[in-house]
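*Asks:* Quick heads-up: structures coming right below.
Values in this text are rule-based calculations from the coordinates and carry no lab data. These figures come from a predicted structure and were not determined experimentally. Cβ atoms are built from the backbone, for glycine too; each structure is taken alone.
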Structure I
């Protein structure tokens, strides 16, 4: 295997190195949101205390944003009658606000209000295996679009426009990573590598003083040069069409639905990786760029100076499209 390309943030805050010699090495792992979480940290806090705090942070996200838990804030919002208002927790309101903003910015390619479509294609809690009819897709699309939600920022409320079903699976995992990071900071832990289901955030540095090095996930069959990123105050998220896909009538369907067409994406995007200071935004942008495809996805990345890589399947093999910010991080 060839030597990996190295990506390093253009500027590293010297405070990232503060206190790195203090404490013992801690390794923890657990289950949440139908996936796994893991943590590497340097800390004097007892591992049992850290684990309880991490589990509590993840449980809070589930209680707020899971569409698999009938009593969650999200499910209660989805059941509201047209015009009904829901008072939201600060975390839920933060995620919903960010999701709606990205829905506007991406022209609806990212839509946290596409729950009806996700369910219609069998990727929701009901798990239907039949392909929806054209009429069912039309009905589900009519219930789409989180941009229809009215927000009351002062009172931290959201108004159900009628029939809209939130699905925050394209952003909630990243938020969980950020929330764990905030939880660790509250415990005085400055140096950690946090992962939830493949979304990662690096805080501070390793005990050796090295950054937290993470290899970029590539599609399993892609023979692309490996890339290694220094996660120093950075998060990384990868969206791939090789995850959670299923077969219907001999066709492979991606779990990523294009809210604009109402159908699973078919734009030859194999994977998208995004680097961002917030894991929530890395997660959401990775989904948006996946739906937009190589050309429009890269245009959105350039508009926001995102470090992003889009891997496209072509008749002659895999092609990687990278943003200017991604290239700027590459060591010569």
Structure II
């Protein structure tokens, strides 16, 4: 995003939030032009840090100060997905965006599972290591499934939850994920799909690539996003095996039976759904709205696909600010 455009969007967002009369607006800090722009790949790589845990050395990017916000990415992406949202929300939160076990740049411990339950345990360990007791959680895609498990098993760690298109108990894994899981079980997904997209960025952005499947803008994902997402997964046979382990762990619904725990949850939850998504069913948004005991409703984005949070970080920021204001 061009710096001038980023500044204009953020200033417009800040003006809209205050004009809406949300209580306590004057108590919130003003952003600077620097924090309103997305990180490019070079600054993202420079900002990456690692925390050692029993699960491995967890890669994460952190920006801002204050109460913590935890950003959970989708598959086969990594925390670079949140680069635009981090810049917009760093004036208001200590924004922490980790890479899951098996994806991105996290160095997974030998023999460590990459299943959703293990991801939850890893996140709790990471938060402990970072001195974070509670966090506002923002999650997308399979990161949304992990977020629901975090709410179910560790509700005391979640202050609020903002969910984009993601798995639900009734749709996990979605039918569109089944060919990916089958290829992953054969050890072929990373090379057969990601490898081709990594070498041919135009193919990646085509109707037959991740761009046509998951992004609304035909210019997405960008060249640097393709390199940052797929490069680490193609780096070695070990990284391929871990990515395949992540995918195959989704075969047997990890959200089965989670409903009662979500209904008991007391934190506010907001769902924002891209209605052009071809991966998750449109009625998943309504299912989530009913599933949580304190849902704040659904916002629908008619032209947006699965990975809209990467393309529309202004919406993530707007919805997060509203959700956080209601807790102030």
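*Asks:* For Rg/Rh (Cα atoms, Kirkwood Rh), which structure out of I, II has the highest calculated value?
*Replies:* I
*Asks:* Kindly point out which one of I, II the value 21.0 was derived from, the read-out being mean count of other Cβ atoms within 10 Å over residues 96-103. Don't jump to the answer; show the numbers that get you there.
*Replies:* Details: I: 21.0; II: 26.8.
Going label by label, the one that fits is I.
*Asks:* Which structure, out of I, II, was distance in nm of label points 7 Å out along Cα→Cβ at positions 64 and 312 calculated from, if the result is 1.9?
*Replies:* Of the options listed, only II reproduces it.
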